[in-house]
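Listed below are the structures to be examined.
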Structure P
Amino acid sequence: MTAAQPGISASIVQNQHTPVPNHIEQQAIADYLDEKTAAIDAAVADVERSIELLNEYRQSVISEAVTKGLDPNAPMKDSGIDWIGQIPEYWHIEKAKFLVSITNGSDPKTNGNIPVYGSGEGSFKTCGEYKEGPAVLIGRKGATLHIPHYVTGKYWNVDTAFDVKVTSNTISLRYYYYLATCFDYKQYMSQTTLPSMTQTAYWNMALPLPDTAEQNHIVDWLDEHLSQIDSLIAQKQSLIVRLKEYRSSLISECVTGKVKVPGVKED
């Protein structure tokens, strides 16, 4: 036998004492762990479900704000667009092609430290080429194409994502980003095995627009309220990590005799 670790001889490893309770005690430990880990697993599932509900609530907050505004008493009118529904009377509908540019991405050819984005939420590598932000990255193909990403500074996007910049002073880029989280992607997706969106589909999307002052007010309101929801989600995600760590440590301590288990004699 070779040494298990540098500086530790094979004889030392062979002579290590491993606690082995009798069969009855092993069963008692297993029963105890089954009960305790089931309770922890149930707690984790409850927290995961609460995160799902918070994410659903988060999305509903965005959708309500960018399609209905922040005044619950505003008179409404039908937008004529299913995913938008009613909008305030003084808002109007405009196609994206009159408001933004939508540009294809490409594979980078040089190395560097510029973040590279594809379809989805975050960067996955770096490169040497760059475009100047801010921009909104929207998916062209892939299972996560419905997740837009708002980028600032230098960035690069590959061909699974389009980058969007405003070409009109009647829309805020940040407001477009929040709208993009609400698009009815299923209505526009190409009927292929891999979910995909065309540039034309994005260009032809109808967008509900208040004036830019109200857009900025909505964006500021959303930034503040979503940060509170995101903070709560982060706390719950941290709780899940701690519960899983506790689960692992409980198993380890029980099977090594460091925790008193009912029905098991102490050495």
Structure Q
Amino acid sequence: MLFIWIYCNLRGHVLQFTVAVKDEKYIIGGTNMKDYVLEVCVDSVTSAINAQKGGATRLELCGPLLLGGITPTQGLVKMVKEHTNIPVFAMLRPRIGDFCYTDSEFEWLLDELDCLLAQDVDGIVCGVLTPHGELDLQKMKVIIDKVHAHDKHFTLHRAFDMTVDAQKSLKDAISLGVDTILTAGHQDKAPLGVDCLEALIQQANRKVDILIGSGVTVDNVTYLHQTTGATSFHLSGATVHAGDMLYKKEHIHMGLKEFSEYDIRETDEKIIKQMTDILSVL
């Protein structure tokens, strides 16, 4: 006896065809969540270890995430690679702020790229824009060609969400050879960008992986998958706890005044494990 299941997202687009003949099941099309990507962005060795223990499939390693993530130090890269055994993709971002770089900043960026490649990271995460909000094709090509020459993966980060036209930027990214695009669907948070995300996934047609990030939680990842058809997700899974300092001067700030100097923000292994459990059964 033959049985056919057709799984669709909430908008009616097919996610998976499954055919059963007697007691055997065969997936013949669509997506399979056994092949999901769970990328966890981290900015410390402890967070990296916690992410791996929770079941992350890879790490996006950054400098301080409270600043949006910048290029990690060589020491941090070395330590994370020593203490984990899943792929490490390193952020390549020389400074906070926009993604339009001067010539000297771009030279700085390329020097940092050489350092990261010398440390044998598994991938590079970067994005460069023109003043008019389009991908800087010339600068991006220089970066991507160098990354691919070392047989590494290239992810276009959320500079993509800061571009004028999502569809054109996707087309440009594919032409450049981008492997993955991290995006919230041109919104601040992914749940607000589901219409755009679904359209991007359809347009990408597996020529580039659409990695959904920003605002992804254990409470909405099922909705994001069912609505968009996405199988790749990005989050920090971080919680905040008090540091070890007993003597404190709360009125003095070394950085962002919105955050206490005495709080530590780290990836929570339990949150990543929850996410892993959800994705493994979708």
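Just so you know, all these numbers are worked out from the coordinates, no wet-lab data involved. This is a predicted model, so every value here is computed, not measured. Cβ atoms are built from the backbone, for glycine too; each structure is taken alone.
Values for this structure:
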| quantity | calculated |
| --- | --- |
| Origin of the derived value 14.4, 46 (Rg and Dmax of the Cα atoms in Å, for residues 140-243 alone; candidates P, Q) | Q |
| Structure (P, Q) behind the derived value 22 of relative contact order in percent (Cα under 8 Å, 6 or more apart) | P |
| Identity of the structure behind 1.18 (criterion: Rg/Rh (Cα atoms, Kirkwood Rh), calculated), options P, Q | P |
| Per mean count of other Cβ atoms within 10 Å over residues 76-83, the highest-valued of structures P, Q | Q |
| For distance in nm of label points 7 Å out along Cα→Cβ at positions 68 and 92 computed as 1.9, the structure of P, Q it came from | Q |
| Parent structure of the calculated result -10000, given that helix-only ellipticity at 222 nm (-39500 (n - 2.57) for each DSSP H run of 4 or more, over all residues; to 500) is the read-out and P, Q the choices | Q |
| Which of P, Q yields 2.6 [distance in nm of label points 7 Å out along Cα→Cβ at positions 36 and 156, calculated] | Q |
